[in-house]
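I've put the structures underneath this note.
Read the figures in this text as sums done on the coordinates, not as results from a lab. What you see is a predicted model, and the numbers here were worked out from it, not measured in a lab. Cβ atoms are built from the backbone, for glycine too; each structure is taken alone.
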Structure P
Amino acid sequence: MSSQLFTFPLSTISRLLHWESNSFLQTRILHTFRSALLVGASYYAGTLVGFAWTPSGQPNSTFWPANAILLACFLLAPTRIWWTFILAVFPAHMLAQHQAGVPLWTAAGWFASNITEALIGAFCITRLTHSRKIFDHLRGIFTFLIFAVIIAPFITSFLDASVVVITGWGRSYWPLGIERFFTNALAVLAIVPSIMLFRVSGLSWIRTLTVGRCCEVALVAIGTVLTTMVVFGFHGLSAATTPALLYAWVPLLLWATIRYGTGGLSISVLAIALISMRYVTQGREPFPYTSMAQNTLSVQVLLCTIAVPLMFLSAVLADGRRIQASLRLVSGRLIEAQEQERARIGRELHDDVAQRLALVAAEVQQFQSEAPKSFGELRTRTEKLHRDIVHISNIIHALSRELHDARLSYIGLVAAARGLCREVAERHNIDVDFKHDSFPESVPSEASLSVFRVLQETLNNAVKHSGAPRVEVQLRKAGDVIHLTVSDTGKGFDPNGTMKEAGLGLSNMQERLRLVNGDLVIVSEPQRGTTIQARVPFTPEDGSAKIAS
């Protein structure tokens, strides 16, 4: 009977866990299936747009969104489900090509080149940077431009051209390859950032829109569309007679870049590309004395040339905004840390030093009112007063040393660090093993103070939070860098979570090291101990500034 009582709940829990596991798997499969269908439908729509923007009798489109859409989907999705996107895209591609009258082998060759372009760009980007944050910093923008805009389209565009020539769909291999390269590159510049930034932060950005912001967005959009229509669709004007007209939308692109970053830029470029290429396919060329292919190439090159530096500008502006936000955060944390330190010193003085001084004053007052009855009593009471005064002096001395340790100026970094480790070990009854080797004879004062303060903060954190009975400290010089390593086998922590939640001590260490061009590396996991490494460049000082070590 007792065995049945235990068996029933265990079997029930097992079935529930199995059901939850199956439910999670089914949800995951359903989500992947829906994503693949959405990718296939988007690719099909992009292919139809590409054919709609293809001049009559020409093998090349003036704007081809399908490859860029697939690349953006690859960058947004985990690598493990890319194959599902390829499977979903294949029937969409073949259907759209068949509806456009493209021969079977030409369509198959284009499918291979389109997939290859998206895979090359997505694979290289995901291996070199965080794919969802490539437009947040200069390195991501540079990686995107090199692999997604230049290398991948360059390789596959000439593959496309060879398919066209081999299957008899077109002629002139090199002109076709160059035309397809700029067509695909422009589509990637205009579409990939738009899709990715909208997917990552579009909804949150929309929620923060105010009435004034909406009016500004509408003004930029209407201005961009109207300017493009005037430049390309107005019969009384011509870029052949007034070339400056082709740059009429540059102020609007600058406005969109400065106010809305890469997303605003790419959407504006997308609108300009669609409108201008539509006019070109209808025969309203900006340069009436050249061929349609030359007009198309001229506009594509112009848009790419303008978009690339503006994309770098948006990354620089984003970096500047992040630096300002970081400085505000650091300033707030430093002020908070200063107030906490003042509060701690105030508590130490009030709760410890002031109380002990009050006891000494009471003892002296009692000494004055009641004379000792014997020499032995006099000696005992004076010895007690002496011990109390010495203890108060030691407390004040320790507080002053925490505020400014003069030992660095007299005995050097190594001896001061060794003394600090010994004091911490004696005060908190733990084992602090200090080692040093290959250390220079002199250390610059700023570097010496930074390393010492980092050691102070690290030992303080180890005593308070790690619970480890032993801490290892190593101070050494390797090449032109001073290395401080503090490790323990205590509780450990999550460095990222600690930095986000509070992390005042860690932030102080990082900022202090940054002032001397140093850096801080924190390696820690819960229940697996902590290792903190501080690295500071070593630059010898003149004799007047040397510190004996």
Structure Q
Amino acid sequence: MFDKIVIVDWSAANQRKTGRDSIWICQHGSEPLNLATRAEAKAHLEELLADAIDNGERTLVGFDFPFGYPAGFAHRLGLDGVKPWRAAWDEIARLVKDDDNNRNNRFWVGAELNRRISGKQFPFWGCPTSLAGQFIGTHHHQGHTCDEPLKERRLIDCWMIGAQPCWKLAYTGSVGSQSLTGIPVVRALRDDERWGDRAQIWPFETGLREPVGEARIVFAEVWPSWWREWKTTLQLGEVNDKAQVRYVARHLAQLDVAGTLGATFAGDPSLTAAQQAIIEGEEAWTLGVTSPGQRAKSRSQSRQKSSSPPGFTRGSMDARIKSGHDESNRNGGAGRRPARYRYLRDPESIYERSFALIEEETDLARFPGELRPLALRLAHAAGDATILDDLVWSPDAGAAGKAALAAGAPILADSVMVTAGIIAARLPAANRVFCTLADPETPEIARRLGTTRSAAAVELWRPHLQGAIVAIGNAPTALFHLLEMIAEGAPKPALVLGFPVGFVGAAEAKAALAEFGGSLEFIALKGRRGGSALAAAAVNALAHRQ
């Protein structure tokens, strides 16, 4: 079917960026190419397509973001009279401004579309706090109710386990921003006068079927994570995005050689005529998905089923939680407080729902197996899955921490708040947990060394450091002084959990920990964020018996 197969992992970054969460392009038969900006990616694709047309080669180009929005999106924008998908694409291309260095206005575009659709913070959501306003908020609006016909997810998103909604503009899995910055590029490539009459968008222009006829260039939506086998090809230290585009390009090429690629363009044979019309006219489909829920059920999906009280659907419960009212309050009169709020009360259900939401918002597969529970607990403790983007660790950190705890190693904390957060009953060997900040010797040591009490308290750890777990969640000076002591020959702990928080020294102390070397095992959170709750959560996760 195709002479060239190209897979593009897109990025909505607001600055030049390479590496993880940047743009990766792979043409089957070649190594993936990492580009720093969308402008560079567009220019590269233009050159690639021009060569293909000149050489008479048929090309499939797959992009990893949604090509469409839930049915009714164009109509709500007042874009009637033309094909809904094309009207939406034209309007997005008109609104989005994206310069050569990746600076773009996607959050303003989301707010503007919300203003026109609802006059409030719906349906797009997610943005930096500084950009939040009347028409866009930092968190989910919970506005997709039975009374609101504009759905949260497209048909294809309901077929695919773990797919993120296209309205999500920020945080891990923010495919909404990828669509806003990516659709104008695909539109420009499709309309290029050099090949526009020989290019088509699947399934909008081809129908939900194998592209035939004059389609020499076919653009399609893909989702690399649908094929879980890509993980088996991941090389040591390799960026996930790089491995994914290489695997999907090769996989589709292999299907093409086997003569089975054409069938993947047909979608799910069980789709009704009405559903096909929605897909072909507005919502799009993801290449390779031929039936719902083919991938193995994830833990998050299992948890979602048990997280709502009996008799409540997820949508109805979210709506009731948002309103804050019980049925008994409906006739209570204006201005009265609700007699009883509707919310989850069972602790286990709250935990399960929390963990399910975290797994929806982040890709835990990027962490080594022994660190995934720890990552989950950190996001839960922070109430923010985006902190996981800044998590760093040494190769054997998880195993070293678990082994030390199992062997009875003590836990040395820089603050009483850290010790208070550690669940003693979970420790595998009744491990001793202590903080020396309040020791009578600490003030004198601080005076003598000319440092903070937090740093001075670390001096009293010396007899206990060998093979210990160190949990720092408050003071950057404590982490700095620990590293100074080890550099001068103090015993080496089994693991350092570096989560100091603050505007002065916190980022620098954690950077020093990550760069320390000498086989010092560590887990840390880059930047200013941190805190005692995170340090304690890390200990609890390592101590938990799986």
Structure R
Amino acid sequence: MSDGVAVSPVHAFAERAWEQYLAHDPLWATSQGDERWDDRLSVPGPDGRAAELAMLDGWEVEMRDLRGRPGRVEDDVTLDLIEVVVRRFRQAHELRLWELDALDQHSGPQALVGDLARLQRMDTPERLERLLARLAAYPAWIEAHIANVEAGLAIGRTAAAPVVGRCLTQTRRMVETPAAESPIVKAGAELGDGVHAALVAAVERWVRPAHAAWLALLERYAPAARSGEGVCHLPDGEALYRHHILAWTTLAEDPRAIHEYGLARLDELGSEARRIAADLGYDDVATLRETLDRGADNHVSEPRDLVAVAEELIQRAQAAAPSWFGRLPRDGCEVRPVEPHMEQEAPPAFYLPPSEDGSRRGIFFINTFEPASRPLHRLPATTFHEAVPGHHFQVAIEQEQVELPTFRRFGSRLAGGAYVEGWALYAERLAHEMGLYRTPRERFGALESEAWRAARLVVDTGLHALGWPRQRSIDLLRERAGLSQLEAETETDRYISWPGQALTYMIGQREIMSLRAELEQRDGPRFDRQAFHDEVIGHGALPLSTLRARVPGWVKPSGS
């Protein structure tokens, strides 16, 4: 029993599975605000992989038995989700992805200390001791990653040169940073001289040697990095890319079909953009874009000004939301600039979910690096995507569903990102219906943003299935999606590093828009937009196949 409500066998299994996963991946636990494993790191080597496979074996045995029992609809959804997670993890083992995964400029081993500075609390002696124990484990953790990477290097199975180059630059910057300037030391700056001294000593003793070892590996690795950027240049590249498509989107779609869909959407969005350009008196989209990119009134010079604009946009969206949603998150969304040690490699913006214990709000991180290169007309769509009514609404409401298993509330992203990113891209278009774009410029920025996601379908499949060179991706992002040179380079290298992730946005949006069109046709004037939005985001993140099957039954016509 839990709060007087009977817990089903599936719910109980999901809770056990979640506990096992948190113990297996302590950093994930920390990201959720669960401090029980804050003194340790995961085990990246053979022992950790064996433990993960044993965990998956146990889950599959239990799920086979539970599938044969009559259960609730939400129990079936829970099993659907965990089965997708198991499939994703098993395929990763079969394809030996650990030989490549650590080479990542966004979440590779070199990023750990910055992540801990953002996520792990150190404001009591006990919490500080757990953090210091984790930092003490950092050198061995790095060495395990080095062994994984070297296994791939030994057989010529290497990451792409641009990704290795960014990791090298980032790690060299960390090695050259004095201990007192480390992000983990800065995070404890207000906790007193004793904490400061302990953190500086820990960085000198454990962090700097670990970074030096990782840098040495990268310097040795760089000459052997593959020159072809896409995974198609690896011997098992086709199988790798199809895995990544399934892992990120939860759908087994053909890369060429995705490529063609992206091109079609680019054409449709381009037509909308041309109409706005004509209405504003411009002969073509390129001229309007050039005017906006160069216009002083479309830029700010100070990072804090970008943050202030984002905060106003969130307030605008929050005020309009009650007409479109029956349920709203209990807490708001904080805006922060991306930390200096990550900003040169980071995307334009991203969202960090709130912690389970409420100690950390949802955070919209905005990249304020070179603010004069970031046109303001694009910021509304980015904010509505990352914050309100996008990621913050979906993720915060998901975490508030206390009647669901914890695995559903905090582990759904283990099943891939198409639902989460699809909702956020749907939210950008929904913002137009909500009247949140106040000027034609802002609406044009939203169309550019959506075109960027369509372009992602084209360039991700181009790079990883069709063998495109890096420059072709950069050129398309600049010409068809309006990205700056800096953005196009950063984004292209992100797609190279994360095959398939760039597909999640528009494939997920496609599914949600298709469902809405189906229900609008079914219910006519009785279509209830609030009910649709509440049901789509009211059950947590779902595999897209589950979303297709369940939402029509959940959404009832108004008045029924």
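Observations on the model:
- Read-out distance in nm of label points 7 Å out along Cα→Cβ at positions 106 and 434, computed value 5.1, structure in P, Q, R: Q
- Which of P, Q, R yields -0.79, -1.12 [log10 I(q)/I(0) by the Debye sum over Cα atoms at q = 0.08, 0.12 Å⁻¹, calculated]: P
- Looking across P, Q, R, the calculation of helix-only ellipticity at 222 nm (-39500 (n - 2.57) for each DSSP H run of 4 or more, over all residues; to 500) that yields -19500 traces back to R.
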